[in-house]
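Values in this text are rule-based calculations from the coordinates and carry no lab data. These numbers were taken from a predicted model, which means no experiment stands behind them. Cβ atoms are built from the backbone, for glycine too; each structure is taken alone.
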Structure 1
Amino acid sequence: MRYLLLQEGTALQFVAMPESHMYQLVALFKRLHKEIDKLTIADRPKLPQVVAECAELELLDKGLSVADGLDYVSELERRFASLQESQYPLISLLTEIRALQAQLEFLREEE
């Protein structure tokens with residue numbers, strides 16, 4: 001298992017991902033950050049900054065928690081699927097998010 005540290009404003013968030021799929025989540029964030037400004041809607045979703053990736057994590061602050069990778073990607077999919085974008089081809093971003101989501105669902109079923 002690997003952990004991704006995300007920062008949105010002053011808030012920190014940790015996401016646990018299988019090591020075999022962490023690179024896909026990082027690449028997905030890079031693509032989303034690159035494409036988010038191309039959306040024509042006024043209410044663009046906020047994206048956290050990717051701060052770090054690590055193999056081990058020990059949280060000392062009781063107020064922090066680790067989000068499951070599939071749960072996090074599923075929430076990301078819901079946020080982007082709900083956008084009312086008519087100009088930018090949002091389907092390409094959703095396809096990437098859903099592909100990772102499907103792979104994580106398959107891994108969970110295999111466990």
Structure 2
Amino acid sequence: MIIVYHNPRCRKSRETLDLVQQSGETFEIIEYLKTPLDTSGLKALLNKLKMEPAALVRTGEALWKEKYRGKDLTDGQILAAMEAHPILMERPVVVKGDRAILGRPPEKVLELL
């Protein structure tokens with residue numbers, strides 16, 4: 001089963017979802033803004049992505065710039081920020097088994113399919 005952490009308002013996320021749909025594999029869509037991940041879910045996702053928390057942050061978001069940019073944050077603080085403000089999580093993320101990939105560019109998802 002493939003899981004797609006998706007934001008329907010994001011063009012890259014929609015393009016990635018299209019590639020997953022075309023694969024013919026079974027998948028589930030999680031709109032992470034409506035169903036945000038808690039800290040343990042974010043940690044599990046980061047483990048599958050093989051990324052540090054800072055690498056999953058949308059640093060261009062106005063909220064990040066206003067509240068967090070330029071601060072020396074611990075991984076725990078970054079995770080707490082993403083849990084409190086799911087919009088800060090980079091998207092889309094596609095999970096298959098114990099692997100995950102950030103769909104930027106969308107074609108990267110083909111590595112999992």
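For mean count of other Cβ atoms within 10 Å over residues 35-42, which of 1, 2 scores largest?
Looking at the calculated values, the largest one is 2.
Taking helix-only ellipticity at 222 nm (-39500 (n - 2.57) for each DSSP H run of 4 or more, over all residues; to 500) from the coordinates of each of 1, 2, which one would give -10500?
So the calculation was done on 2.
Which of 1, 2 yields 1.03 for Cα Rg over 2.2 N^0.38 Å, as computed?
So the calculation was done on 2.
Quick one: mean count of other Cβ atoms within 10 Å over residues 59-66 came out at 12.1 when computed from one of 1, 2, so which one is it?
2
Supply the structure label, taken from 1, 2, corresponding to relative contact order in percent (Cα under 8 Å, 6 or more apart) with the calculated value 33.
1
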